[in-house]
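K.L.:
Take a look at the structures listed below.
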Structure I
Amino acid sequence: MLEELEQLHEAALQQLAAANSGDDLDNWYKQTLGRKGSIQLLTRKVGSLAADDRPIFGRNVNIAKKALQEAYDARAQQVKMAELAAKISAEALDVTLPGRVQPQGRLHPITQTMRAIYRVFGDMGFQVYRSRDVETDEINFELLNFPPHHPAREMQDSFYTNTPDVILRTHTSGGQIRAMHEYHPEPIRVILPGMCYRNEQITTRSEIQFTQVEGLAVGHNITFADLKGTLTEFARRMFGEERDTRFRASYFPFTEPSAEMDVSCFLCDGDGCQVCKYTGWLEILGCGMVHPNVLRNGGYDPDTYTGFAFGLGPERIAMLKYGIDDIRLFWANDLRFLEQF
């Protein structure tokens, strides 16, 4: 039996050396080490051996199986590499074929709108000034002419923190005070972009967080005419050279006089449509001349310096420009919406 095992082992190695393909290897494995292979069939004759010879035969069978398995693995690797080399030499690589297109991200529509705003005001000499999201009640309200218990505070339902008089800013206007303190006594021409937070009911027109871009110019002999010229140029750069603008009297505690600015509807050219509520005009921002008290709180003498300020919402501008009717879409992270921009 041991002699027969040795003969099978030698024959199997010779057959394995002659295997040159995956199919040859599969057939060899079935015929040699498979359940009905020659080695397995040989073990069925162990019953004919004497009791003392059976353990010796079993050990030799296991040794043979292990050696044949190792030889099979080595030969399979050789055949695989040979087939790969033959395939590479037979097939030419076409470097002119287009590569796989990698999916690319894009800027959020609000980021795109804010960058467009930066470019317009940057061309007019305004610098971007970053202010903090967490403010004191003093900076956010009092120094902007919102004294405690002032009715105007009712327009901005605030998020207060556990620290007394520390809130999430309700508007970027507080940055005016910080900018004036930093630039004083030099003239100022800055825009202040950032996120604002108000405890409002979430609807198609309002969110608890939104972006805002504040503008501030302080210097000598700045008039309301400068404000109108600056904002009219902005509107025409953003919405088209043919846009008309108008200013309506309004109220803000930190400006006097104050106004709302409208631009002629760019969807209906002023004829009236659903977007402009059939008025022909779209409200885009609020503005005014900086209140003397605010100038004084920022360190500037209102008898020597004047200035103007304005605030606009990039979400509102994007909604008007692209005909979006639900502000919640900007923060829903729905790719079906975002991939349109």
Structure II
Amino acid sequence: MKYKLILLTISICLSNISWAQSSENEITAYLEKVINEYNIPSISAGILVDGKIIWSGAVGFSNKEKQVEASTETLYRIGSISKVLTTALVLKLVELDKLDLQSPIQEYLPDYPIDKKGPIKVIHLLSHTSGIDHYKGKESRSFTHYDNLRDASRLFETRKLKFQPGTKYRYTSYGFTLLGAVIEAATGKSYATNLKELILDKGGMNNTHIEDRFEMKLNQAKLYKKKGNDIILDVDNDLSNIYPAGGLISTATDLLVFFEAWRSGKLITNKNIQKMVDAIESDGQILDENAGLGWNIWKHNKHGWVCHRIGGQSGTSALLISYREKGVTVALLSNQAVLEPIWEITNTLIGFGLDRK
């Protein structure tokens, strides 16, 4: 019996080595084919299976003009994936009694105007039920730098709410800008400092940062977009108006490290983890069955519950997706705006992860 167990162990180990050798090359070859077929500047991605990163890699150029090859250390804008990290931060601050989700925001920001439709609570900002509208016009590509998030929130503070807070769901990045201002007021520290101390450092994320216009990282990817089939430079806008909503830069590997730290309870309690993947509701009524806190949620007809967050802005497309019940998670980052085949590519990487299991 002992001999059979040894043979079985050896067989499993050899199978793992075989998978690693063949599939790592196969995944890289697949991504190289994709960037050539769709004319994409670069892609960096990683696959997490049952808490372990089984593959990570990058193809293409982080800087086409200088022919700088992308690597797993290349930093990309992650867009609205930032909202997932911010949500975890808010819930951590709640656990530390620094924030109260049911408090009106005026408890932290006394000078913020109260709309006729009713007061906004912290939970309304977190759940996209505040009634605050999304960008107007070209505000998604701002070139104004704000020294703090309260100053950034003054851009929209006098705009009328779209509905009574807590009664409807309406996605808005500005709600997270205001949430960041609440965080700064409640703690006396910047959003960046809070995020680093309570999420990034505790989660082991060494390659995730606020995009600082005055201290750009040397290994940050250039920003591109498509014009016809040509790749051209995209606008290099300032993200200080939406740091908590979409102002972070990171690597695919770091996003997977975050996911595992979050999933395992290293960052917030299991109760709050579950809260993030429960559908948003108010007074017992579900307002959006596909929206959790930070995450989008849905049920695959074969693989069970899935959570994801997609990010898109000037010069970037990003996706973090987890087939939670299967234990397979994929992070994908590109330095091209509006990457149309992003779901196709990510689904293929999920397939590699499922094959590994």
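Computed from the coordinates by the stated procedures, all read-outs in this text should not be read as laboratory data. Since we're looking at a predicted model, the values are computed, not measured. Cβ atoms are built from the backbone, for glycine too; each structure is taken alone.
K.L.:
Taking 2.2 as the value of distance in nm of label points 7 Å out along Cα→Cβ at positions 27 and 307 derived from one of the structures shown (I, II), identify that structure.
P.N.:
II
K.L.:
To which of I, II does the computed value 0.00 (FRET efficiency 1/(1 + (r/R0)^6) of positions 51 and 107 (r between Cβ atoms, R0 = 35 Å, to 0.05)) belong?
P.N.:
Clearly, the read-out refers to I.
K.L.:
Let me ask another. Which structure, out of I, II, was P(r) over Cα pairs in 20 Å bins from 0, in percent calculated from, if the result is 30, 56, 13, 1?
P.N.:
Computed on structure II.
K.L.:
Using helix-only ellipticity at 222 nm (-39500 (n - 2.57) for each DSSP H run of 4 or more, over all residues; to 500) as the calculated read-out, with -12500 as its value, let me know the right label among I, II.
P.N.:
Details: I: -12500; II: -10500.
Source structure for this number: I.
K.L.:
Figure out for me which of the structures I, II the number 11, 18, 17, 15, 7, 8, 11, 9, 4 belongs to, where P(r) over Cα pairs in 10 Å bins from 0, in percent, for residues 75-170 alone was derived from the coordinates.
P.N.:
I
K.L.:
Figure out for me which of the structures I, II the number 85, 43, 34 belongs to, where Cα extents along the principal axes in Å, for residues 83-242 alone was derived from the coordinates.
P.N.:
Details: I: 85, 43, 34; II: 48, 37, 25.
This figure was derived from I.
K.L.:
Give the label, chosen from I, II, of the structure having the highest value of relative contact order in percent (Cα under 8 Å, 6 or more apart).
P.N.:
For this comparison of relative contact order in percent (Cα under 8 Å, 6 or more apart), the top structure is II.
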